[in-house]
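Okay, got some structures for you below.
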Structure I
Amino acid sequence: MKHLFTSNNLYNAIRIPGMEYAKRECGWVYHDHRHSFFEFLFCISGEIEQWVNGRMYRLYPGDAIIIQSEMVHRTESSAGCSYFDFHFEVEINAINMIFQLMTDPVFRSETHGSVSVWVTLFLTRFGGHLQQMMTRENLAIMEEMAASVTQLQIHSSLLDFIGNLASELIATQHRELPASGVKPSQMKLAREAAYWMEYHLQTPLNITTLAEQLSVHRTYLHECFKLVYGISPSVYLQRIRIREAKKLLQNRTISVEEIAHTLCYSSTSHFSHAFRSAMGMSPQQFRQFS
């Protein structure tokens with residue numbers, strides 16, 4: 001006997017803890033939150049402003065985004081929208097890493113038309129069943145079995161879709177993936193540090209105080225952060241301070257001195273020097289041209 005191939009104990013666990021197809025009125029907001037799952041969000045109509053760790057991504061019909069685990073995020077729609085959304089959790093660390101380390105979480109319709117095709121087919125095939133699941137009770141045994149088969153098909157379709165996304169990310173972003181593995185604990189620590197910096201900009205902060213806040217050694221924090229983000233925590237903090245300064249400078253009722261104080265710079269001259277180094281012009285010049 002000659003085996004062409006053998007495979008023992010093939011097992012892949014992907015959990016879908018939540019799924020939603022919804023329409024929202026203009027001005028709708030789902031406020032800041034975070035969770036341990038990945039989240040796939042697809043804009044069907046209207047516009048969506050998706051904030052992730054302080055950065056805003058605008059989604060138009062046909063666009064999608066994957067929100068990485070432990071990222072603080074907020075969803076808004078100033079014009080109203082409809083969307084398809086599901087959360088997923090993968091047991092295999094290597095698959096987790098593919099999604100955690102992607103450099104661009106947005107899938108634009110112009111370059112990723114297959115995503116829109118899959119969502120349309122999925123909702124066409126399973127939308128009615130998922131809607132009926134909200135009200136069905138006390139099914140007969142044959143109906144129960146048929147519903148279970150459909151549930152299996154839904155899970156299979158989602159599993160196949162997630163696998164295709166992971167495969168595409170490997171093909172398009174493989175140069176950005178680290179040569180050595182990142183442990184889940186290192187990933188979580190780096191995300192937690194980024195969260196603290198994003199949401200405590202008005203608090204004096206440096207890597208020593210940040211490490212104390214997270215109960216780790218500053219050297220280990222620096223190593224983990226650079227492994228995940230490719231830059232040091234201090235550079236990351238400087239970037240988000242400059243980003244926030246650009247927003248504040250557009251409000252002409254706030255002085256440059258007040259902005260420097262708000263963002264915890266030691267002095268106005270320190271702020272001006274940092275801003276000029278990053279933007280190539282002074283805060284006053286940026287305000288004049290903005």
Structure II
Amino acid sequence: MVEIAATETATATKPKNPARKVGLLNRALMVLLLTVVTIWLVVPFTMAVLWSLVDPKTGWEYPDLLPPSLTILRWVEVWTTTALPQAIANSYMLAPTVAVTTLILASPTAYCFARFDFPGKGFAQVLTLLPLVVPGFVLAIFFSSLIFSLGIYSRFLSILMAHCVLFLPYAIRIMTVSFGQVRQDLIDAARDLGARPIAVFRAAYMPALLPGILASLIIVFIQSIEEFAIAFIVGAPNFTTIPSILYSYLGYNFIRPNAAVVSLILVVPNVLLMLGLERLLKSANPAQAGGKG
């Protein structure tokens with residue numbers, strides 16, 4: 001009896017399996033993450049889709065959980081009665097140009113930050129982040145006065161210059177990391193074998209730079225197409241973009257269904273681009289990206 005009691009006591013005081021606790025904790029964190037994502041992303045996106053399909057004749061009011069009837073009349077109305085087609089053309093002409101120009105301007109600076117050590121390097125890296133600190137409307141007012149004082153009256157060129165300065169920090173930081181992943185021994189080996197500069201770049205640099213180039217282009221593209229302050233202050237009224245029309249529906253002329261239509265036109269392509277970027281980066285060869293392929 002004493003042995004049985006001792007065995008039961010030892011069994012009762014034996015600690016539980018720690019792996020089970022970790023599994024329960026992981027499940028709880030996963031449920032919490034899914035809940036946050038649902039509240040933060042899925043619900044607003046679903047509401048935007050529903051509001052964009054609300055029938056103007058019936059509306060959507062409390063206590064209806066869903067719109068009484070759905071229609072695409074709002075999409076047709078926004079497309080035919082506003083400057084949205086021209087705004088889409090302007091935005092998708094401006095954003096790729098900004099992305100490519102910003103990448104070209106950022107690459108020499110990123111190369112110096114990644115491949116060389118020089119006095120004041122840390123301070124210079126901090127200075128490149130200044131456009132992110134200044135509020136967008138302050139930059140917009142500054143650029144508008146500066147560009148007009150220089151005699152530049154092209155709205156497209158003015159916004160292009162301002163966006164390049166505003167989004168340079170993103171491209172510089174991304175490309176600095178990419179240039180830092182290029183292995184010097186691969187560069188030396190290619191040169192020792194008599195490779196020309198273009199061949200050296202293609203063999204030693206390009207595998208490590210390609211993910212950074214794609215990331216820089218897509219991120220700057222999305223930032224440019226979503227930017228409002230500079231595009232509005234410098235470009236209005238002759239050069240309209242998608243955010244300019246969206247903010248008009250969110251401001252003095254607040255029409256929720258129309259704003260939902262424009263917001264979906266703005267957001268959905270950007271989400272698809274980000275998903276495509278993630279897939280490209282995942283499919284990239286990790287060894288090549290690290291300069292070890």
Structure III
Amino acid sequence: MRRTIKLFLCTCMTLLFIGLGCVSHAEIKIGSKNLADHVVLGKALCLYLKVHSLPVVDKTNYGGSMDLRRAILTGDIDLYFESLSTAWFNFFHRKTLESSPEYLYVECKKLDRKNGLRWLAYTPANRTFALVIRKDDSTKMRIDSISDWIRYVSKAGKKVTVVLPKELGQAETLMSGLVKHYVETLKLDSKFPYKAVKITHSLLPGLVSNGTYSAGLSFATLGKIDYFDLVCLKDDLSFFPAYNLSPVARAELVIRYVRLPFLLNMFCKKVTTDILRRFDYLVSEEKRDPEGVAKAWLIDKKLV
């Protein structure tokens with residue numbers, strides 16, 4: 001009798017350990033970059049999937065793009081958000097600037113299939129560059145787009161000073177390319193009169209806001225753009241490369257959780273450039289807790 005009980009208990013313990021191993025293996029390890037907006041987005045995704053009864057491990061604030069790339073290829077994480085052009089340049093070593101998120105999405109999806117990775121629905125949120133000016137100037141001069149700004153400055157004929165982030169190695173090349181693209185496309189006769197100055201990116205919005213510089217080349221999701229009440233001019237002639245965020249998942253994850261693509265599609269539709277900039281502002285400037293910001297956003301968007 002005792003031997004039978006012992007055998008029964010051993011069998012139960014074995015099954016329990018096997019069961020625990022299976023649960024652990026099935027958990028979705030969600031990573032994120034160590035940037036404020038990415039951390040909030042990653043926290044929001046963890047909470048969202050938990051609400052939908054999916055087992056989640058929070059590995060947000062993991063590191064940079066290359067850290068996350070290695071992690072998802074080795075299985076240390078299963079899912080994270082990557083920018084299309086980051087993958088295009090850094091992972092697939094392409095050289096061309098592509099402004100179409102649809103084109104980049106299709107290409108990235110195709111190129112990564114052999115690596116056992118699946119690119120799911122990309123978001124409207126574009127972590128690309130932005131030309132920023134004061135909101136007062138935008139209203140007074142009726143400038144909403146880069147075309148408007150280029151025409152206005154060209155017509156005025158007075159040289160403007162554009163401030164560039166010194167952290168961006170190719171800032172001057174990018175700015176001169178932007179001007180050339182717009183001047184040629186708009187068929188403007190006059191030379192575009194501007195001077196470029198490089199400073200630390202975090203100081204850039206304040207110096208545009210106080211009138212030290214007329215405009216600045218920034219990253220579109222920088223929270224200080226909102227803090228200093230600046231306007232991101234619309235890139236109406238599509239010069240800047242598309243850095244739209246897209247969830248990247250290990251293939252076996254998509255197979256195991258067949259409703260995951262549907263859930264991510266619903267989630268991604270709500271993620272915009274303005275939202276990411278707001279996330280960065282709340283965490284970087286107001287020092288809010290990323291998880292608290294994520295919860296509030298999920299509730300506001302009725303995702304939970």
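Laboratory data are not the source of any read-out in this text; all were calculated from the coordinates shown. Everything numeric in this text was worked out from a predicted model, so none of it was measured. Cβ atoms are built from the backbone, for glycine too; each structure is taken alone.
Structures compared: I, II, III; top value of distance in nm of label points 7 Å out along Cα→Cβ at positions 168 and 248, i.e. the largest, recorded for I. Tell me which structure, out of I, II, III, gives 1.5 once distance in nm of label points 7 Å out along Cα→Cβ at positions 32 and 72 is calculated. Corresponding structure: III.
From I, II, III, which structure was log10 I(q)/I(0) by the Debye sum over Cα atoms at q = 0.10, 0.11 Å⁻¹ = -0.62, -0.73 calculated on? The read-out was computed on structure III.
Highest-scoring entry among I, II, III, by Rg/Rh (Cα atoms, Kirkwood Rh), for residues 40-207 alone, is II.
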